[in-house]
Structure I
């Protein structure tokens, strides 16, 4: 058995329903407050500092609720640099967090995350190919478009190859995803070998993940995919709760398991490919956030799906703020920072799961 397969039965600590409801409510309020605090703070901090009071005044002025317009430089910094970056961080964080919750629900496994089915590595191949080959047929949109199409195509390939007898086995899907991830890594290495020095630098920067080149057009490109995915995902909350009982019991309770699995894998691909296409590879958000919320408030997807989206937005915005301030005036790659923080959590999760199961064998 694989680690992912064996870890599936891990029990979530039993929490009394009333306490679980209270915890979910408190977490929602806490994350919402954190988001409301982080947005003006992130908008104000940077190479050109803007006081939080001025940030709020500028926002009030823009929406016609009073306030006042700032000087030309401050207004340009806020609305052309900081706010697009904040909006993109919120959309990408929410998309990755929600995608992680869906993946763990579909696979019934706390170790699952969007990269398992190859969407991140597939998007990386598309972007690296565009950079290495110098493709510009869509102008500045060539790289995001190639990454998005390649990510979706990879997921569809993994899904088609995992089907047998009209059904898709979870273990086969995971193994296919691992194989495709390895093949994608080989393709990326090949494109790096063929690329010139300038392209190699651009590929390296993209693979490390960053929001440094955020613009409003990129926000509008991600927005439809993120809104669609985030709107559809909660509709499957009750059926994911039933799926936690197992495929056969879920079918007896009226859940079309195969159709639901296909729909949710497509939603995960849509959310992840859109996010990765504009930010590069940012890992561990989809693993850490849903699992922490599940540990705190229990496994009910009615809270877990929107809570993971909200938590992912908060975590990624905070991580991006740290990435551009810790080593100022330099900027740490966002994907590197999330990996540095997420990897120790993953190691701890593996040890905790192994200890609860009494080993993998």
Structure II
């Protein structure tokens, strides 16, 4: 005789997957993370998923957040920020637990239910760099995007280039300035940078959204550029400039063990009369200075080459879920990898979703695909 299922087991069987949209964080890209979350919160199908919005304040406190997408938009130059609230969020503490707890005003913890997948939309250090991913791995919680190693290597432009070179991918020549190195040996570092030729780009090794990046055309400006990069990271990368078009390509993980998929490439066209390069202001605050051409006007051979390099870069780091690969395409259609971003900007107007839109995958479909990829993969070593 078959047992009659209990009401609780029936509820579990029909329960919609619960998705935690996690955003904000301690990095300088806090506001961009909030704007990204607004787009994802709007796109998630509430008939398919239960959605919980959790924000991380600039000091690192986890709080229940407003799930109204408009609350997190960049409007009239105003950058959104997660504010502390009385509802503090506590993650599961062991692998057999899926309940997320909320502690309010020092009272007893209460459960807000099990979380099936976390959609971590934090950009930069302490979110995109493997630290958050490691915490989720310890609790056996599924999440969207790259794992610990791929996130850490993808965040560090120095190690990223080392891995790419080891896999035979073309990268621009570079010099790494380790913490304290310039103060100890400014002449030696300057000589190594001079050997790259001018201009060069000076970048924090582990920051995104063009924060702290300077274009240097005179070696006399190198100390100030390194100091500006040091405001965001004690480790700095100096890259030789590449003459070429700035092309981006989106990559999605493959279902069922199949190879990752590449989108049609897009192109960033900057008004150089207003901005020397694609800096933070041009990206987020001065829309008139930038044109995002999607798809990019490239020959079929160049498109295929960009897509193949993008997938190879994704595979070289062992990425999962998604990544945006930024390259330069030279006049003779050679492709040089600039960097990979394992959690790219994800507003509906960001290049990553726009490239997939041009490739036949709408923004809501893309968000759904990423959640499904995360639900499909196992926890633990893989």
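Assorted remarks:
- Of the structures I, II, the one that -8500 was derived from, the read-out being helix-only ellipticity at 222 nm (-39500 (n - 2.57) for each DSSP H run of 4 or more, over all residues; to 500): II
- Structure from which 3.0 was derived, distance in nm of label points 7 Å out along Cα→Cβ at positions 180 and 204, options I, II: I
- Structure (I, II) behind the derived value 2.6 of distance in nm of label points 7 Å out along Cα→Cβ at positions 260 and 316: I
- Structure from which 17.0 was derived, mean count of other Cβ atoms within 10 Å over residues 156-163, options I, II: I
- Relative contact order in percent (Cα under 8 Å, 6 or more apart) - structure with the largest value, from I, II: I
- Each of structures I, II was scored by distance in nm of label points 7 Å out along Cα→Cβ at positions 140 and 324; the highest score is held by II.
- Answer label among I, II for the case where mean projected area of the Cα convex hull in nm², for residues 252-299 alone, calculated from the coordinates, equals 4.6: I
Every number in this text was worked out from the coordinates using simple rules, so none of it is lab data. Owing to the predicted nature of the structure, the values given are computational and were not obtained by experimental measurement. Cβ atoms are built from the backbone, for glycine too; each structure is taken alone.
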